[in-house]
Structure I
Amino acid sequence: MSANPAMMNQARPQHISDEEWQARVDLAAAYRLVAMFGWDDLIFTHLSARVPGGNHHFLINPYGLMFHEITASSLVKVDQDANIVSENGYRINPAGFTIHSAIHMARDDAGSVMHLHNHAGTAVSAQKCGLLPITQTGMLVYNRIAYHDYEGVALNLDERERLVNDLGDKDIMILRNHGTLTLGKTVAEAFTLMYFLENACEKQIRAQAGGELNIPSQQAIETTRAQSEMLPMVAPLIWPGLIRMLESKDPGYKT
C-alpha cells in the first residue's frame, strides 16, 4: 500500500507514467524515513526500486544528496549496466549499483532493495556469531538471514555473482563487517524487514552489554520461525502509518 494517489500525482512530470511515479514516491518516502529513523550514513548506502514494466530499469539515489533531501523526481533511473536511462542532472554511486543491480537482475521478486550502514546492524555484522535468536524480534528474522563475507568497497562487478549465490532465496542479508540488506516485492516490504532487522540488532548489542544471555529453547525458536512468514504481510498495515507520519513532518519527498 502506498501514499494517496491524488497526492502523488500533484507533481508528476508528463513523461513519467503513473506506475513509475508511484514507485518514485514510495522510494523517496523510504529515503526520508531512513533519515528520520537515524539510519542514514551521509550520502552513502542505497535504497532502490524496480521500475514497473519489463525493461529491467530501477531507481536509485542521486549521488551527493543527503537522504532527507531526496525527492521522487531526483531519483535516478538506470538500466542493469549502470547506464542512466532518463537524464535529470544527477549521477549514481558505482558501489551502490554493484550491490543493487546484482539482486534486481537475479531475483524477480526483488521489487525493492535496501542497504544500510546503521550502527547496530554494522556492529552485529562485525560479530562472528552474527544475529542471535535472543529476542522475539531477532527470532522473527533469524532464519530469513543470509551472510556475505566482506570483499572491500563493492566496486568490483565480479562480486555480484558471489553476493547473489550467498543470498540464495533469503530476503535478508548481513554483509559481514559492512552492514545490512533487505529485499521485498515492494518498498513497504523491504522497509518493514529492515525495521525488524535493525531493531533486532539494536536489542542484541544492548543485551550483550548487560550480562549473560538467555537463549530460548529450540522449540520456541522454531515456532517463531514459522510465525515469521507473516512479516511481509504486515507491511501494508505498517506503511500507511509511516506515510502519515512523514506527511506530518516532511511532506517534500513527493515532488
Structure II
Amino acid sequence: MKLLTTIATALILVCSSFSGNGQIDQSKTGAWYMYFWNTTFKDGPWGIQGDFQFRNWNAGGDLEQLLLRGGLTFKPKTANIKFTLGYGNVQTGAYGSDNSTTKESRIYQEALFPVHLGNRFHLTHRFRYEQRFVQDQDLRTRYRYNLFLNVGLNKPAIDDKTIYLALYNELFINGQRSIGNGKYVEIFDRNRTYMALGYAFKKQLRVQLGVMRQITDNWGKTQAQLSLHHKF
C-alpha cells in the first residue's frame, strides 16, 4: 500500500506542477478519456483493433479532440510482431470559448513489436506511419515511434489481479514542412511522455490512470488520462 500511495502522490504532483503562458493556458491540466480494444478471428493471424478517445483542454467540456480509429491486424505465426492497416477520423477543437473545429481523415500503417526483459519488464516498440487529410490543408504525412514499458508490481506477469506501472514516450516527426496555402510546420511535431498506475482485472481487461506531458513545437501541456484496455 505504501508503494501505491507513493506512485499516486507522484502522479498528482506531476499533474499539478507545470505552468506556462501563451494563447493556450499551459498551467491548466486537461483530461483524456480513452477506450482501446482488439480481437483476433478465432486462432488465425487476422484480427481488428481500434480506439475511441475523448480529449479535453480542461477536465471536460472544452473539446481538444474526438478521435475514432480502427484497423485490420495481421500477426504472422513465425514472428512476434503485429501489423495494422487502419483509418482514423479526428475532430479537433479550438482552445477556450472558440467552438470551431477542424476535421481530419487519417490512414495509418503500424508495426507493434513486443520484447520481454526477464519476466517482469514488458517492452513494446510501436512504429506508425500516417497519411493525414486535414481540412483546408494539403496531404500531410507523419512518422511516430513509441516505446512502451509495463512493469508488474505485485506479480511479474500482467494477468488476473495485477497492479502495474505503465510508462511510455512517443516522438512525432512531420514528413514535410509545407501544408498548403503558404503555411508551414516544423519537422518536429510533438513528444509525449506518460506515467500511469494500472490494474488488470484479468489478462484481457485493464484500466490505467495517469498523466501525460505533451510538448509541441510551440506549447506544452499536461493531461490527466483514464483509459480502458479490452481484448476479447
Structure III
Amino acid sequence: MRRPFIAGNWKMNTTEAEAGALASAVAEATDGAACDIAVCPPFPHLAAVREAVRGSAVAIGAQNVSWEPAGAFTGEVSLGMLEPYCRYVIVGHSERRALFGDTDEWVNRKTAAVLASRLDPIVAVGETLAEREAGEMGSVLDRQIRRGLADLDLSARVTVAYEPVWAIGTGETATPEMAQEACALIRALLRELAGDTADAIRIQYGGSVNPGNATELLAQPDIDGALVGGASLKADQFAAIVAAAG
C-alpha cells in the first residue's frame, strides 16, 4: 500500500514570523496523522520552519532547486544548500514552467540531480485549460512524463504531482473522475518507464484542493495524496485535508 502524502506549497507567501507560526500550528494540528506530511516554505524561511517543526512528523520541502552544485548562477539555490533543511523538493511546478521557463529537459536535469542527493523529488505535471479543451491532456502528460523522467532510476523516492494548470489558484477543481483519469494515465506511463516500480510511486493531485473536496479526491485509487496551495496557508484547512487522507 502507498502511504498517503500531503504537501503544502506556500509559494511566495509569509514573513519569517508568519512561517514559523504557521509551521508550528501545522505540526500541532496534524500530530498523530496517518500519512506523510510536508510543508514547502520560501527559501529564506527554511531555518525558522525547521525549528518550528523540530520533533514533529512534519517534513520540509523546497519549492525549486538548481541542478548545478555551485558556481556563478545568481539567484539559484543548490541541493547542498537545501539538504540541511529539507526532505523534499518540488520540481517543474506549472508556475516555474510558465513564468520562469522551466522546460521538460530542465525538469529532467533537476530531478536527476535531486535523486543523486539526499532529497526526494515531487515532480509536477499538468495541462493548461487550452490544452484540455483541445483534447490534448493525454499527449501533454505523455510528453511531460516521458521527457521529464527519461533515463532516471525511478523508485518510491519519486512523487508525481498532477496539477491541471486551469485548477491552480482558480477555485476550479477537477472532478474526482477527471483527476482519477489523469492519474491513472500517469500510472500507466510510469509503468512503461519503470515496470512494477510504478505501483510504489505516489501520485498527488493538486489544484484548489480544500477540506470540502479532499475526501472524495483522495478516495480515488490512483490518487495517493495532495499538493496543496492556498489551503496550506491556513493550518486548520491543511489539517483537515491531512485528516481526509487518513
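Just so you know, all these numbers are worked out from the coordinates, no wet-lab data involved. Note that the coordinates shown come from a computational prediction; the quantities given were computed from them, not determined experimentally.
When helix-only ellipticity at 222 nm (-39500 (n - 2.57) for each DSSP H run of 4 or more, over all residues; to 500) is computed for each of I, II, III, which one produces -13500? Walk me through the intermediate numbers first.
Details: I: -13500; II: -2000; III: -11500.
Only structure I yields this read-out.
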If Kirkwood radius over Cα pairs in Å is calculated from each of I, II, III, which structure is the one that comes out at 19.0? II
Note: mean projected area of the Cα convex hull in nm², for residues 118-221 alone at 6.8, derived from one of structures I, II, III, originates from structure III
